[in-house]
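Engineer: Scrolling down, you'll hit the structures one after another.
Rule-based calculations on the coordinates, nothing more; no lab input. Note that the structure is a prediction, hence the values are computed from the model and not measured. Cβ atoms are built from the backbone, for glycine too; each structure is taken alone.
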Structure 1
Amino acid sequence: MGFLRYIGIGAYLLITYYLFPQLFILGMLLVVIYIAYRITKKIRYWSIPRGRRIKHGMLKGYMQEKYGKDEGVRCYKETVKELNRKGYR
């Protein structure tokens, strides 16, 4: 998220705190859920060994460039499925 989005969320929370307390509680709940999501995403990333990480964007782009859009997506999915069986994530 960009810096302006954080300012927007802060402004939303500030306005709803004074005008609509129920929406403020809902907004805070969404912020807490988002923070928990980001933390678990980082933990999952750190738990995968460095040599076992798939760079999905690069792999998909390479496959689409080499085989064309439709065939490249099919090859990408098959390759990722095989790599996941071998322990890559």
Structure 2
Amino acid sequence: MSDIDPMTVVIVFFITTHVCWVIWKNYFQKCNVCGGKFRQDSYKDSMGHNISKNVTVSIWNGPRRNTEIWKCQSCDYQETKKYWSWS
């Protein structure tokens, strides 16, 4: 049997953790008002071409302003999150 490289285990652990966090962030949040499902309704990127509500295409590799609109599926509560990122 071959030995498992510890660095490979660490990298796989961080990739798995990141994937789980992204899935939780996008699909398992609850509304602060009623406790219903809180989902991302749209995503806009200032330096990209917005193809649909949640898909943006860009070749710009620099700072950008992002806007996310989150909506509750039960009570229509809406929250807008604006932030800067370096992608």
Structure 3
Amino acid sequence: MKRTHKPAHKCHSCGLNLGDRCAVYEYPHDMWEHHKHCPGFNNEEMLKKYQEEETRHRENEKKKKRREEAKKDRTESHHQGTLPLNQR
């Protein structure tokens, strides 16, 4: 069987399913195959632990400010008088 990081079809309604990967397990297919039931499937304790971990790693303020400045710069006209490509 081909090993993939994508969650199994059975993971559809799980809170740990991030779409392209599982929040806890590297190979979620293996959890279903070997145990017949994934230990992380709708496990509130694991989900709560994952969410707490994510809130601790908030976005860097400098990075956030830099993104806002870049977004503003993309909308301004250039010093040569031409508009950016997305506004022509």
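Engineer: Between 1, 2, 3, which one scores greatest on distance in nm of label points 7 Å out along Cα→Cβ at positions 29 and 53?
Structural biologist: Working: 1: 3.4; 2: 1.5; 3: 2.3.
Going through 1, 2, 3 one by one, distance in nm of label points 7 Å out along Cα→Cβ at positions 29 and 53 peaks for structure 1.
Engineer: While we're looking at this one, here's another question. Of structures 1, 2, 3, which gives 5.4 when distance in nm of label points 7 Å out along Cα→Cβ at positions 37 and 69 is computed from the coordinates?
Structural biologist: Considering all the candidates, the number was obtained from 3.
Engineer: Right, another one. For the read-out helix-only ellipticity at 222 nm (-39500 (n - 2.57) for each DSSP H run of 4 or more, over all residues; to 500), a value of -28000 was computed from one structure; give its label from 1, 2, 3. Each step should come with its number before you reach the end.
Structural biologist: Values: 1: -28000; 2: -9000; 3: -12500.
Corresponding structure: 1.
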